[in-house]
Each structure stands twice: as C-alpha cells, then as structure tokens.
Structure P
Amino acid sequence: MTGHLPPAACLLTLALWPFPAMALDQQDIAALIKLRPSVLKVEASDDRGNISVGTGVAVGPGIIATACHVTARAMTIRVVSNGERMQVSSQRAQVGRDLCLLDVPGASQVPVVELRSTPLKPGEELVALGYILGVAPRVSNGMVLQLHPHDGASVIQSTTPFTSGASGGGLFDREHRLVGVMTFKFRSGTDNQFSMPVEWIREGLALPAGPDVAPLSGLAFWNESDSALPVFLQTLRLQTEARWGELESRARGWIAGNSGDASAWHALGRAQVKQGRPVDGIAALERANALEADNPVFLTDLATAQLGQRDEAGYARTRARLAGLSPGALNLLDQRLQGCAVNADAAC
C-alpha cells in the first residue's frame, strides 16, 4: 500500500503488521479450496501510477466488496482472477464505513459467496482469506473476540491475523459464509483485528450502481480524530497507552449513560485492576460477564484477575467457561498467562 496515515491514526494501521504463522487444519484447507475462486486481488492506480494492492470478495454477480482505503486514491481499479485483469467500471462507496462495492462487468462469472444471515457470537471460529503481500490468497484462522455496535451493525474484532494486501479480504464462518470484510488492526497486540460487518454489504447491494472510479473524499470511522472515534476504539487506545485513570473516568461516564453496557463495565474493571484495586475490578468484570455471557475477552480478564488474587476456585470456574466456548478461547487465556507473572507484570 502507498501513502501515510495521519497523526490521528498513529495507533491504527491498514493491516500492515506481520504475525507468526498459525497451524491450519483440514477445515482451513477446505475453506481455501472452496472460497479461493471468489476472493480476488484488487489493484488501484492513482494519478501518478502508484498501485495500492488489496483484496476483494465477490458478493454479487460482477460486484466485488473491498475496503475503501484500498481504492481511496484510485483513478483506475482492476481486479485479478486467475491471472486475468478486469476493469472496474464504478464503485459504491461507504467511505465512513470503509466499505466499497466495485462494479466489474467482466467478473459476472466469478462465484458469489453466501452472506451469513444469522448473528455472530463471541468465541465462534472463523477463517480469513486475503492476498497477503499481494501474491496469492492465503488462509488464516481464529475466532470472534468481541462485537462492537456501530452504525446499525457490529464491527467484528477477531484473532484472525492479516497483513499487507489482505485489506478487503473475506472473513468467513466455518460454513464458508461471509461474515465480514477485513479492514484494519490496532497496532498493539495480535488480537486486535477488525472487520466490517456483512450487514453493511447488504445495504451497499441495495444502492444503485455507483459513480465512475475517482478518488474518494472523507475518512473511515476508525481514522477519525481521537474525540471522534467510536467509544470502543477510544477505550482500546487508553488501554494500549496504559492510561488507566482516564479509562476509569471514561468508563464511569459510559456507565452513567448506559448501566447495561457490558463493555463499559469491562473497561471499568480493567482500569481498577490495573490501578491496584483488584476487588473492585473483579466485581466490575463479573458484572460485565453477567451482562454478556461467554465473551472470551471478558472471561480472560476476569480469570487473570482472579488468579492474581489467588482465588483458585473462581479462576477454575472461569477457566472452565472459557474451555466450554472453544479451544481458541482457552488458548487466549493460556497465552496471556504464559507471557506474564501474575501480580507483577503490567502486561498481564
């Protein structure tokens, strides 16, 4: 990809950071074989001839979904399937959502993926396909961490790693149904990948064919100034920067406006534990889990705090709940504990 991020996005990146390889199983290989014909490379050329490379997914006959930041500066766009380059005639841009639908008359025969119609749940296993480094479609696996309500749907946070060239790629469930389009990651940690929800694709498909290809104006919601970011990204930034006092203040204001928001209680609990008030923090984390059961992030933070308090019985119960979600959910906890000494290391 080309260009530079504005200062406001200094902690957000367009899927540019590499991850270690994850073990693939037969389900992942089957997903790659079935879905590969529907996942295409996107080449977007600006007025100076610079080419940004991303990924697209066929969501309708001759309609390819991708991330708008891939095509934002483009004067011409082509999609590539089996070595054949096909011209994009127009694009339906939802810039604020970072979701673009490309109209490609020559791609009418590309197999269209199925769009999932039922809600996702935290802990569900996922597979992701994208043109890593723009070379060939590659598959990775992971799970849903959290679902963040935003603009009429839920932005998907997952552990499915992706890197340069995969922006606009497909996020699929184990039945090979499209659930989202990979878009950005938070620079801190390996569990902060975000994808745009399939509901926004359906809304885009209902729009008339878009205008001719031209540079786009506007910013994606995740690329806004700090104060304009969605609350879930503001709180994640505060956690990443270890600004625990500010996080507690923000969480309390959040709770004052909506005491039934599980994410607000989770943020409060994280802040309190980090500031040396584990009893209060555990109570807030338990409240978050009561409001939103089986969230792997909430449960992992609760288990870590319980272990730090030497609450072996509570830790065992929470660990068992994670194990009941999926192997990946339990692995999330084990990875956390492997890299830290409880009660000592601030990374815990």
Structure Q
Amino acid sequence: MRFRKVNSALIVEQRITAVQAGIDLPVRGLEAHYLSVGGRGRGEQLIPIIVRSLITAHKAGARIESRDLESFQLAGGDVALVVNALVTAHKAGLGIDIGNFEAHFLAGGHVEKVVRALISAMRAGIPLDFQKAAAIDLAGRDVEEAVQLSVNPKVIDCPNPATGKETVAGVAKDGIEVKAKARVTVRANLERLIGGATEETIVARVGEGIVTTIGSAGTHKAVLENPDSISKVVLAKGLDSGTAFEILSIDIGDVDVGANIGARLQTDQAEADKKVAQAKAEERRALAMAQEQEMKARTQEMRAEVVRAEAEVPKAIAQAFREGNLGILDYYRLKNIQADTTMRDAIGGGEDASGGGSTQV
C-alpha cells in the first residue's frame, strides 16, 4: 500500500507564518488538509492560500475558522475570493457570516458583486439584505447594476434605436400620421427585479401608449400644439406594472407630421371602386354583345322562314288558278298591289324589290 508523504518543511513554515500573525494553527490539522487536497503539488499550492486568507481575515478583525476554509476548499471553492469578500463586508459593517458567501459561491453566484451591491445599497439607504441580493444574482440579474439604477435612474429611448426605428407613428382621427420620439426615465425596483419584465417591455408599452394617445386625438394639430399631453396620458396608464422598473417620467423629445393616411386610404378605396365598376361594366358589355348576336341569329332565322313562306306563294296562286279560285283580274290586281308596295318601300328607304322585301308572282 502506498502512503502519501507530507511536506513537513512546508507545514512548519506555514505554521510559523500563522503564529507570527497571531493565529495558532495546529500542525496535525494542516497535515490532514495537506493530504486531503492531494498531497504534494496540489497541497503545496492550497495550504499557503489557507494561511494567507486566515491572516488577512485576522488582521481585518473578521472571525473565521480554519476548518471552514478547509471544507470550502475541498468543495472546490475559491478561498481567497470569499475571504476578501468577507473582509470587505466586515469593514463596511455588514456583519455577514462567511458561510453565506461560501454557499452563494458554490451555487454559482458572484460573491464580489453581491458585496458591492450591499455596500452601495447601505450607503444609499436602500433596504437590501444578503438573501435578497443573492437571490437577484442567482436569477441572472446584475444586482450591482440594479442597485446603481435604484440610486441613479436610467433614460431609455423609445423606440430603441437598435431596432432600426427612429420614431413611433400613430394616426389621428383626421387621418394625418404623427411621428413621435420619447425618452423614458426609469428606476430599478429591487422588489420586482426577480421575475419582472425587462426594458424591452417598457419600450413596447410606452410605444403602444403613444400610438393609442395619438389615435384618440381629434386632429393632428392638437397633438402638435400640446405634445406633453401624450406623456401625461401614457404616464397615467401605469405601464411599469409587472416590470423590474419604476417609470419616473416620460418626455416627448420630437413630434413630426407624417403622411396623410386618410387621403391615401380614400384614394385606394376609390381606385378599388373604380376597378369594381369597370369589371361590372365589362360584364354588362359582354352580356349585351351576346344578346346582340343572339338577336341577329334569331333575325336570320325569321328571314329564312319568310323566304320559305314567300316561296310557297307562287305555288298557291297557281293552285288557285287551276282550281278556279283566282281570276285573271284578281291576279293583275295583286301584281299592282305588289308594284305599289315595292315603290313605297323604295321611296321610304326600305328594301328594294331585289332584296326579298316582296314576293314576285
């Protein structure tokens, strides 16, 4: 069985250093921790860190036990970072136990940011304890920045220039488009920071409020004459509800007149009505042409029937001669009537005799 050897010279050296700083470290404890972290190599790196950290805490007046640091180091924690955070908190008068820092570090938190945030909050008179700050940090929010935003409000542009939009556009009741820019001053709300909506929600809600306010205006002139009416109406809507921020003010930076949307819509509607009317007229024209062709066909059919009937007249006259129902005087009287009819048709512009207008006997 292979036994790990202890670097006795290192252990003695580190104990002397600790004693000189006023800290009594038992040799057996250092040897046990030396072997626990892996012996030579790794132990020679980690043991001095434990000793230096204990000395740093002792000089700052922060009470700490060596076995706490040893356990934390075995768990993979950064001893120097946590001790420095403890010293900073102790000097600021926060009175936080090192166990809180160790647990937060092992949970994946940013110990130094939490300490700086707590110090800033204490100096600004903002109520914030370690548990709340740690929860905000573990939620993925920058707790230090959040405290700074609580002290120094931030100005957000609406719309966000990063989206490529320069203005928020709305249409007044008279059909004129109005374009506006807004600057929203917000302050972080630490109580709603966990689970609260972000800046994008604030920008979206303010933009929606601007569009609604412009749309409810009777004319675009009313908006141009009194642009602060937009900010008053939007601010009164409580748009920061459910967000991580508190809206302090909404300032309309610029208001411009855009396109005449109402006139454009009327033009588009007139063009659409025109196309519908043209389509209906074309439909009626096609129907009329079809009816005309149908009437021409029927006329030709009727003329054919007339021609067939006229062809039977000479036969009927001949039959009447044979049967004695028609005399020669009656025949000449009929011829005279036909001649008179043909002459009247010619004078009146009707069909001539050769056009089939009367029957030649």
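Looking at structures P, Q, which one was relative contact order in percent (Cα under 8 Å, 6 or more apart) calculated from, given that it came out as 16? Label of the source structure: P.
If mean count of other Cβ atoms within 10 Å over residues 54-61 comes out at 26.1 when worked out from the coordinates, which of P, Q was used? Computing mean count of other Cβ atoms within 10 Å over residues 54-61 on every structure in P, Q gives 26.1 only for P. For the structures shown (P, Q), distance in nm of label points 7 Å out along Cα→Cβ at positions 30 and 206 is largest in Q.
Given -10000 as the derived value for helix-only ellipticity at 222 nm (-39500 (n - 2.57) for each DSSP H run of 4 or more, over all residues; to 500), which of the supplied structures P, Q does it correspond to? Among P, Q, the structure yielding -10000 for helix-only ellipticity at 222 nm (-39500 (n - 2.57) for each DSSP H run of 4 or more, over all residues; to 500) is P.
Source structure of the calculated read-out (Cα Rg over 2.2 N^0.38 Å, for residues 94-157 alone, 1.37) within P, Q: P.
When mean count of other Cβ atoms within 10 Å over residues 238-245 is computed across structures P, Q, the figure 15.4 traces back to P.
Name the one structure among P, Q that Cα Rg over 2.2 N^0.38 Å of 2.55 was derived from. Answer by label: Q.
Quick note: the coordinates plus some simple rules give every number you see, no bench work behind them. Since the structure is predicted, the reported quantities are computational estimates derived from the model, not experimental observations. Cβ atoms are built from the backbone, for glycine too; each structure is taken alone.
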